[in-house]
Structure formats: C-alpha cells, structure tokens
Structure 1
Amino acid sequence: MAVSPPLARILRPDRWEDFVGQKHLVAEDAPLVRALSRQTIPPLIFHGPPGCGKTALAHVLARKLEADLRIVSGTSASVADLRALLQEASGGSAGGARSEQSLFSPGRRIFVFMDEIHRLSKTQQEVFLPFLEEGGFYFAAATTENPNFVLAKGIVSRALLLRFDPLTAPDLSVVLERALAHLKTTAGLEMTIPAAERAQLIHAATGDARRLLNAVELLSFEGDKKLRVTPELLAKLPGLAVRYDRAGDDHYDVISAFIKSMRGGACDAVLYWLGRMIAAGEDPRFIARRIVICAAEDVGLANPHALVVAQAAFDAVEKIGMPEGRIPLAEAALYVARSPKSNSAYEGINRALGEIEKGLLLEVPPHLRGDPYTAKGYIYPHDHPEEARQQKYLPADRRFFEPKIGDK
C-alpha cells in the first residue's frame, strides 16, 4: 500500500503566484525579482526559521526558470556526492541527487538546492567554491542559522543573502484555507474551525507553515466527513493543550509576567510563566533573549555575571534544543531573579542617546584622537594612573552615569 506524502509536501507551491509570505523578497522592486526579470539569478543563501518557505521558494524559482531542480541535504550528502552533482550541473559527469523529474523535463539547466547547508563543516562547504566561480547552473542553499557564522566566507561573498521571516498570521491563514479546500476536494472532508480555535492553531504554529499543516492533518484523522474543531480536539494535539494566545494578548501578557517576575525576584512565578511558554511551544530562543535582556537591563552592574549566565543559557538552547533546553532556561531565569538589581547601565546609555538625539555632537578631544601624530598629550593610564583620572575624556562636562548602591 502506497504511503501518501505529508499534507505539507502536497501543498508546497510550484507557481510564483501561489507562494505565501516573505513580501520583502518577492516584491516587484526586490533584488531577486529584478534578477528574475532577466531570467537569471545569482547564487542564493536562504536563512530563516523552519517552515517559512525556503524549500518552497526553491521549487518556485526552479519552475519559473524552467530548470531541473536537484535537492541535496547537509544531513546526508557526502563531499563526493556534492562534487559529482556539481560536475553534472556544470556540464560534467552524473551525480547522486534527487531529481524532481515529475516537475521538470530533462535536458534543462540544473538548479541545485542545498538544504541544511550548515550541517556541513566549513571545509566541506568549500567543495562549492570552484563551481560557483565558474557558474553554468543555478544554486541556492538554505540554513536555519546565521550564515555569517556557519558558512564559509567564500560562499557568503559569492551569494545573495535572503532573510526569511516567520510567516505572519495572515500568511498562515491563507495556508490554512488552502489546506481545508484540499481536504474537501480530495477526501470529502468538511472541516469547520471556529475563530477562537483558528487563532489558537495559527498562533501555536509560531510562524511555521509546516507545523500548522501537520496539526490540520492530525485533525483530519478524526474520521468524520464533517468535522467541527473544538477546544477538546485541539487539546489532544501536541503543543496545543495549553491556552497561550487566542487573540494575540496572551503571548505578550505571559512574557510580560515572566520578565516582571524575574525583575521582582519571584522565583516560583518565574518558573510558572516560563513553564507556560514552554508548554505552549514558544520559541526557546525568544525566551532566552528576554532573559539576556533582563540580565543586562535589570541586574546590570549589581551582578555582571548574570549576563554571562544568561548568554550561556542562550548558547546552550541553540546547541541542545528542546526539551533539554528548558533546564538552562530555568537556571538562567532563576539566577537573574535571585540576583541584586541595578538599572544604572540601562539608564545611563538612554541618557547619552537622548542627548545625542537632541543634537549633542561633541568633538573628540585632540589627545584622544586615533592619529598618533595629532593625538599629543594623551596620558597612558597604566603608566600614570593618578594623572589619567584627571584627564579630560569629554570636551564638556556631561554626566550620564549615575551608579546605584551595590554596582560593581
């Protein structure tokens, strides 16, 4: 018995007009669209979170360029596989990659799509460089990481970087309507989703169309030809049992309660609000960023090590993922909550920026300038610590920093 492909695969668009989201990339004046008007594109790097259209755009581009799409993944491809494919794409011998022959006729220019390219080491990635230099084929690579950190510099310098954002609620609503129409046409299933449940489904997807479609597909297995989605049905779905955002307010209310609990040192409340976000499927990196911000803004110089702990938790979450990431998140949040508090750094930089925005543009004193020939009279603090304290570092007296009791 043949196994049907996932709903997300079935509904993946092939036509430009069916592509959903990323308006900044597909607008008429976008660099990619201008390149397409000349029926060519430079090497591309797609970077952004899962389920926001990176693979879909590769399919759409290949169709628009009338190219033969070949997809390889950094999770499974060897350097030998990649070299063989690139030789074929540039006119050499045949290679081992999946060809979408059902979509594109053979004998056309090849479009190589390298998914999960960050799974390759930078040394392995260098296999692309001589082929990208010569050209003769279309190329795009996708990553969920920051390309400036995980990709070889030679690839980044040769490619147009395109940032993909999480899909918006209106984008996901379009995807949901297409899914419901497909289920009705192909399976005779009439699924009704009331407004509250629709909002919950869309929010729980966290900008990920694949996640939304997987949830719809699970609902479709309930077996009824006429199905009304209820809170009870949604509660059965992984990640949807916790009410977190029906209309947009809960998301901001819960994160606000979490931050204020850390600021106030309320450890039990910190753990509860953190648990609410984790159970609802909140992006752990979003949570980690808020802990980092709270460590800098609210703990600050009273305990500078809190920022180190918060950043370490952010790094740990990115490396180990969930569910284990809940542990460093909890540790960092509790450390921030239990730390003494000072917002002197936060207030100080705001004062300085406020004066600058009002027009305070001071000249750099001559003895502080970078040119060694003009920077005469600078007192080196390591040689003359007492004299250096009396040295002028601003041309006019200004006070931005007001230390708090306990500041380090």
Structure 2
Amino acid sequence: MKKFRSLLIISILVFSLVGCGLQRPVANGKTILHLALREGAYSEAVKSGLEEFERRNNVTCIVTEYSEADLRETIADSTKSREEGSVDLCMVDGSWMAEFAAGGVLANLSDYGYSLDSDIIPATTDVCYYNGDVYLAPYYGNVTVLMYNKQILASSGYEPEDLGSLEDIQKVCEYAKSTGKDGFLYRGDSYNNLVVDFLPILLSYGGWVVDEDNRPIVEDDNFYYATLFYKDLIATGAAASKKEVIEMLSTGKAAMAIGWPGWYVSADQWTVGFMALSGRANPSSAAYNSNVYGIWTLGVADSSLHKEEAVALLEYLMDPDVQMDSVEAGGVPCRYSVLTNQEVLRFHPEYEEICNALESGQYRPIMMEWNAFSDILGKYLEAIINEELTPQKGLMAAEDELQELMK
C-alpha cells in the first residue's frame, strides 16, 4: 500500500496553463515536482538532498513512497495521464527497463544534455542505456549480500573471511539449527522474492536462467545442482519476510539470509554483518560473479509536465557531493569516490564489500516478460521446496512453461 509523505504542506494551489491545454502545477509561485520513490532507506536517501534543491530552484517536491509492486504500476500508469499530480521524477528497478523503454514511459535524458560520469561504477550503468541514449541513472547501490548474525557466526568457529564458499555457509547454518535456532532464512513471501533469493546460489554454480538470447535454460545440470543445494540450505531455517529477516538476524534467532544493503540500515549493526558472496559452490570450485543487482535508478517520466526541472533534480541528486552527504541518511551511491573514501569507510567499513559486489554484479534479465518469467519459475521452485514435485520434474515443467512464454 502506498504511503504519502509530503515534504511541505501546500496551502494554496494556483495553476498556469501551457500549450495543448495542459496544466503546470504551481504552489505559491513555486513549481511542484512529484517524486515516486521506493519506500524505506532508498527514499530516505533521496529526501535528505531535497531541501537545498528546493531552496535554490524555487521548487516544492512532493514525495510519495511505494512498495515495489505499487511503484512499478504507478510509473507505468503515468503515461496515461499528463496532468497535475502525475509523476515527474521516479525510482526505477533495472528489471523494468525493457518494459518502460518499449512503452515510452521514460524521458530520454540525453536529449536534455545529461550523461553518466566516469566516477560511477561502470557495471551498474549497463541497464541505463537504450539505443545508445541515457534513460536512467544508478542511484542506490542495492546488490545481494550475505547477511549474518555475528554472534552465531563466531560461535560456529567461523570468521567472515572463512566463508569462502556456499559449503561454508551451509555448515554455519547447520550449526545454528543444531542449537535450536534457524539457520538460513529465505524469502518465501512471493514468487519474485523466492527467485531473486535463489539467483546468487544459481550463479555460484555457474548457472543462469536464460542464455544470451533470453531463451530459458532452466533444465540443465548447473540449475539442477543449485536447486538441490538451495533446498538443503533452506531446510536449516524457514521462510521469512524482509521485516522478519531483519528482526531474526538482529536478535540472534537466525544465522543467515540473502539480503540487500538497504536492509542493513534497518538492522542492528552491532549484531548483524554482511559480505559479498564468494561465488564458489565449494572451496575447490571456480568462482563466478554471483551478486545480483537490485539497484534503484532515477529516471524522469516522459509524461512529466516539468521535464527540465525534473532532469535538473536528477542531476543534482547524482552530484558526487550530494551523494556523499546522502550516506548519513543511509544512502549507498554507486560511486567510487564515496565507496572508497577513507573517512566513509571509517564509519561504514561494510561499504568496501558493497563496492566489490557492485563491480562484479549481474542484472536480472532485461526482458518485458520478466515478471511473468519470475512468477513461473518461482511457482515451480516453491513446488520443489514443498516436495510437491521432484527437482527433476519441477525444472522440466518450468522449462516447458517458460519456453512457451518466450516464443
């Protein structure tokens, strides 16, 4: 459910007319910009930089925070109405890019002179371009990490640097289970969350969900063995929501989970640590890039009545100094100048792990069908976990249905 938070109470609205009969919202002589943001640490980082921009540019920013599903729907629907209150600047998940680009949802930032600078970690920009032009800017460096309870890890005889493979992670989780606690918590509250939770495991086995032409490759050996391991791993723990993961790791009720840097801001940082996955299934296996991007980018809605002002706000929020300041509000910029800054690392040593993960991450497949794809895959993974289907039969059925989807 979306949650409204206005940064400034607007008492008087006055509208001035522009071409084609469209209305440009103005309050007390100030331009109004509507921001559609992902709720939580992601929007807090953005809000921390708004006051100065508003003052300098005679602008009022109205922030509306959404769950992931509601945010996607709101931005997609913004193309249907060009009127006061529609979206100007928005947060966009990289997996939506194909859908939004094809649907003309986002404004071409290159047309307004915006470009991505070299301080931004290059791998995070892959999803930001469409036909060679910039449509998005990587704002919040969300990437999968292994979250762990520090006390349980120490009691198991491991240090963070000892977690060199999935096999080591499993041993710690089995230890936690033997002491009456949950081992590994997995996201079983939606098909999409289940799939994203599984992807770092799959990557560590050298597998992926599609080939270079976006054709499903679910029914192969890497996928099969990754599924077997994941099933055994989650048997040490339980399904949990984001809120439950944070609470259970913070209070020592569970050992580990796949999480995101934005969650770490909400966790008790004295008791919870995180690190990038090694990408190894076992100590002797090859290491693969196993960190999955969930980067929240910034874009401008093509339906915005204030594109120039919205692009100016995007450029301001992406400024290195403004992004440096956002760290105090829990921001995780995709910038070397922030993530390698010694003063930042003195207070946030975990940012070194984030930088490493961002340099070697992988976006979920960029395809218009991704939501349907992940729902199908998640449905069969859940059936395998619940032992309604064997791994072999479950993956075979998933492959058949995914092939039909992608025809």
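List of remarks:
- Calculating FRET efficiency 1/(1 + (r/R0)^6) of positions 175 and 351 (r between Cβ atoms, R0 = 25 Å, to 0.05) for structures 1, 2 picks out 2 as the one with the greatest value.
- Ranked by mean count of other Cβ atoms within 10 Å over residues 207-214, structures 1, 2 are topped by 1, which has the highest value.
- Comparing percent of Cα pairs over 33 Å apart across structures 1, 2, the highest value is found for 1.
- With relative contact order in percent (Cα under 8 Å, 6 or more apart) derived as 25, matching label from 1, 2: 2
- A value of 1.4 for distance in nm of label points 7 Å out along Cα→Cβ at positions 223 and 391, calculated from one of 1, 2, originates in structure 2.
- helix-only ellipticity at 222 nm (-39500 (n - 2.57) for each DSSP H run of 4 or more, over all residues; to 500) from the coordinates reads -11500; which among 1, 2: 2
- The greatest value of distance in nm of label points 7 Å out along Cα→Cβ at positions 31 and 295 among structures 1, 2 is that of 1.
Every number in this text was worked out from the coordinates using simple rules, so none of it is lab data. Keep in mind the model is a prediction, meaning the values are calculated, not measured. Cβ atoms are built from the backbone, for glycine too; each structure is taken alone.
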